[in-house]
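*Asks:* See the structures that follow.
Computed from the coordinates by the stated procedures, all read-outs in this text should not be read as laboratory data. Everything numeric in this text was worked out from a predicted model, so none of it was measured. Cβ atoms are built from the backbone, for glycine too; each structure is taken alone.
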Structure I
Amino acid sequence: MRTKIVSPELCSAMKRLRLGKILDTLPDRLALAEKEKMPIEDFLLMIFTDEIERRNSTASSLRAEQAGLDPDMVLERWDKSAKITYDKRVFQELCSLRFVEAHRNVVVLGPVGVGKTFLASALGQLACRGGFQVRFCRADALLRMLRQSRLDNSREALMTMLCTVDLLAIDDFALEPMSREESRDIYQLFVERNARASTIVTSNRDTADWLAVFDDTLLAQSAVDRFKNNAYDLVIDGESYRPRLKPTIEKEQPPPSAPVTKQHSSRRKRRPVG
């Protein structure tokens, strides 16, 4: 298929209309249209659809980067052969993103290394592709940001962002006790986001054990109850997933070294005479 040449005048006009990226594939598309004797309407639809998909992909990647998501933690890289168990019907429902549209929460529970962070990140990536604003934070980093915001007078702006973002993912929650201020921050987040926006929380502790990490028991009960009553539960159990993400290369074992004989002194210590 012979490559078509695009005139400089057309290139200039498309760039002025901010359609310059279409030029990357336009010669091939023109050749294809000529070969297939494509009607002009179908040709225009094809190149404009290409541009829409490119812009959507670029916007999705930018949202994922701003969200703090790992680009490698996407559903396409999920190892379905991993020896773990979870409710696949619940996960398929979550992948539909209806929980984000309905402002519901998600609790992802399981031991260390089974893929809680991976699945939470993958859901965040799906939400970015769906046009939602996402923020992904480890719990300790989130609490550090909130502490710092008190020092530089940015707490109001930070809390506004955290309370209004479409999907907030908090990873590794309830690993250690929180101070009184930290407990109040999490309480505010859970309460203000409840039924208004969606929150994903991953933890290796059951939600009943979250109460112990709050400084105030009544505050904890109120926050956790509101969050839990509006949440999907996804419990993952089984073999650690981490070795599958970064396969280890077995190193060649060195040949066994010759045994080392211990040198003994020819002199013996005399035992004291009692």
Structure II
Amino acid sequence: MAKLKSQIAAEASAPITSARAKARKPTWRPAYSRAEVSEIFRRFSVQRPEPKGELEHVNPFTLLVAVVLSAQATDAGVNKATRALFAAADTPEKMRALGEAKVGELIRTIGLWRNKAKNVIALSEALIRDHGGEVPGDRDLLVALPGVGRKTANVVLNMAFGQPTMAVDTHIFRIGNRIKLAPGKTPDEVEDKLVRIIPADYMRHAHHWLILHGRYVCKARKPDCWRCVIADICKSPEKTTDIPAPLVPLDELDEALSLDQ
């Protein structure tokens, strides 16, 4: 017994090798308790009971195209261009028939429009060839399509198929780090942490709640903390108040007016 005790003591005092250091690497510990995370999303659910994405679309295909076009562009700018595009082509077959030149002409107000027009046609051809003209409800199949990345796939799975995915855009990435909800150096790291801590009951709309909160309240240049319903819970060192805004449902008019303030 004495020998065993001395062996344990010797091992405990021995220098930590790289292998031991790796084995003892601490796991991520959320800055918020489970109760706090649940309360954050409960309040978001009261504020926006039925959040909706702001990209205009009429079916899964037009949603997919709109999200592809939204890379490095604003939703408002994409909507302005796609109204005429989707009026002319709302299926992969119609889009292919429209042709790359015509698609480019209709979306030329969007950044990188030449490459995006090429992707839209290639995307349409792939859907016709490999999926019978239907948008697949599977992430691996979606990311295999031209111009479709993980974020785009997650948006489509969430909005078109009701899957509880987390598409990390610039707003969500900023919030995850700024308020220490899910800090990470990459969108994938932020996504992984968010899906681990958000209660299952709130995952369906969590993506939109976070995007809208980042767009209208926790803004990039300067957050409007006085309009934040989670100001008392927020752990951001940047916040300017601990008093939460009144917890009342918002409608689209409220959101539009808030942009002018």
Structure III
Amino acid sequence: MTYTETDVREFFDQTLEAYLAFWDSDGVLHTGYFVDEADDDYHGASDRTTEIVAADAGLDRDSSVLDVGCGCGNFLMGLAGQIGFRGVGLDLSEERIKFAREKLGGRTGLDIRFDVGSATGMPYPAGEFSHVVSQDALFLVPDKPKTHTEIFRVLRPGGVFAFSDFLQPKSEISERSRKHVYDRVRWNGGYSFLGYQTALVEAGFEIVLARNVANHLGQTYRVLRGMALENAETTKDTAVREWMKAFAVSCQEIQYAIADGEFGWGIFVARKPA
């Protein structure tokens, strides 16, 4: 089956409440970057990923930032509060944007907003942003080259594209991994670590940095599996409890997929030529 943007939007609209009940009521849903193998602090690791992407991007108070696939808006709200840049978050999911807007309404002094829209047809003029960022979102876009073209378009000359994203290291994926990794989130498939860099260059970007961080991906799902099993024991909502148990099973299968080279994670920084 080939998934469309509509499939992706509907999936994330329908699963928001379950994700919030399990992961974090604030909507933190990103892969973590851990201190070491003994680290089991998911939220600290997730914050560290945000800090790494922000540092790699070189964000400062004069930046104009677009977060593509912003989800519940934590990247922009957290960093805009710390750094003071102007920002826009874009996401397909109306429910996640609604959540982000409601959360933003309780904060003052932030020059940011959240828009519903597609990464393949952004509602922004050319050269609008100094930086485009994204965390674990672009892999879901069916037409990835079109997304890269759009990101290139909305960046200023010399602008920076910094992001983390999931990878498909092997061209052939087992049925087991297809079920638990790809189909689970309506993901058709993606780039290998080198293939991603090639695609960015073909879109006109210059590669600044590329990190293969699959080890942190595996640790993320080890920690999340433990969280799911623990939370399932205390959750009163039957539907959410069953979702958590099923997710724990998928977490174990995801670790197998990572070990088999069928699922990966990378952090990249690219620049639009000046």
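*Asks:* Check the numbers for Rg/Rh (Cα atoms, Kirkwood Rh) across I, II, III and tell me which is largest.
*Replies:* Greatest value across I, II, III: structure I.
*Asks:* Okay, moving on. Can you tell which of I, II, III yields 16.0 when mean count of other Cβ atoms within 10 Å over residues 74-81 is derived from it?
*Replies:* Corresponding structure: II.
*Asks:* To continue, here is another question. Given 3.6 as the derived value for distance in nm of label points 7 Å out along Cα→Cβ at positions 194 and 226, which of the supplied structures I, II, III does it correspond to?
*Replies:* That value comes from structure III.
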